[in-house]
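Once you scroll down, you'll see the structures, which are given as structure tokens.
Coordinate-derived values only; no laboratory data. Small disclaimer: the values here were computed from a predicted structure and weren't measured. Cβ atoms are built from the backbone, for glycine too; each structure is taken alone.
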Structure 1
Amino acid sequence: MRAMDLIALMTSHFDDSVDTLKASTRELAEPLAAAVELLFATLANDGKILACGNGGSAADAQHFIAELVGRFERDRLPLAGIALNTDTSIMTAVGNDYGFDSIFERQVSALGQTGDILVAISTSGNSPNVIRAIEAARERDMVIIALTGKGGGQIADLLSDTDIHLCVPHDRTMRIQEVHIVLLHAMCDGIDALLLGDPL
């Protein structure tokens, strides 16, 4: 590939990313604000946030929970959150004994309580272990905030009117992941705004 062709390819990534963010803004700003209100209400009532995903989505889940338990941009008290994809002993024990599809489900059943929130991240909307986690959360009377793409897949059909679906309007995994991290950062910022007031 010639240098000029490579530059054009790199430029196309920025252009497509910007277009995807703009389309997501139009479609997701309202449900995103609703998600922030739900997260804030849960945390204010001593509930907790569980999050899960696979691969890049696992990294996003861990990143989101780190911002809650640590801090986002401003100092505040730690907020209750658990990333279900971080405990290798639990994941390998459950995966070995019950199968990989159960690694999040068992943790949701053990840790989730009525009023807690499950943040379920799957770019395709079809990850079996995330789907099983959602089903377990439903049994625990938890609320689900699902981050997906590609039309939402099977997860879209599992959600109720009390859940929130943030489905990125794109079919490429990398574009979906880029928007997911923006959504998660926006959630953190919104929670902090409700807790601490608007930043100066």
Structure 2
Amino acid sequence: MESLAKKIEAVLFWRAEPISKKKLAELLDSNITAVEEGLAELETALASRGITLVKKEDEVMLGTAPEFSPLIEKLTKEELHKDLGKAGLETLSIILYFGPVSRSEIDYIRGVNSTFVLRNLLIRGLVERVQNKNDQRSFLYKPTFELITFLGLKGVSELPEYETARAELDQFKNAQQEQDAVASNQESEQIQA
């Protein structure tokens, strides 16, 4: 397998969610034609494996091969019987109090990658992923109606200390934006000097 196809495979594995061919080209400092060739090569290489390339419109992602659906379904059912764990509860709390929220914001607040925790919450039907209206290349996560109903709430604003927590999270986000702006200004000044 050629270098670009390997890079595409690595990005798709790391991303663990759909990504557009255009975004792949940007990330890999390439062009759409080369990415499409790399995807074709990757698809051929994966043909005899348990992983496949899933394509929908202009987006691609890695998925399990269809012949292993019964196995994956069994494992998913087993997973659903386990507790959410600390990471799951932490992520769910962020989504409840701060949603809709992007994966990068969740990762930043938690300080670790949340991809697999989010996948688990999605599988359980506790959160849903929606297109980000401000950036069509990314998604936002928000609680499902089923979760809100299960918690016995009419809306997330009925969560304990919702206003206080939301204010603290907004303050945290504003402080981060200010730090980013200061860092950006310092970089600009260093470049000009």
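Of structures 1, 2, which gives 14 when relative contact order in percent (Cα under 8 Å, 6 or more apart) is computed from the coordinates?
Only structure 2 yields this read-out.
If Rg/Rh (Cα atoms, Kirkwood Rh) is computed to be 1.00, which of 1, 2 is the source?
For Rg/Rh (Cα atoms, Kirkwood Rh), the value 1.00 is produced by structure 1.
Identify the structure, out of 1, 2, from whose coordinates distance in nm of label points 7 Å out along Cα→Cβ at positions 8 and 32 was calculated to give 3.2.
Label of the originating structure: 1.
Can you rank 1, 2 by mean count of other Cβ atoms within 10 Å over residues 96-103 and just name the one with the largest value?
Once mean count of other Cβ atoms within 10 Å over residues 96-103 is tallied for 1, 2, the winner is 2.
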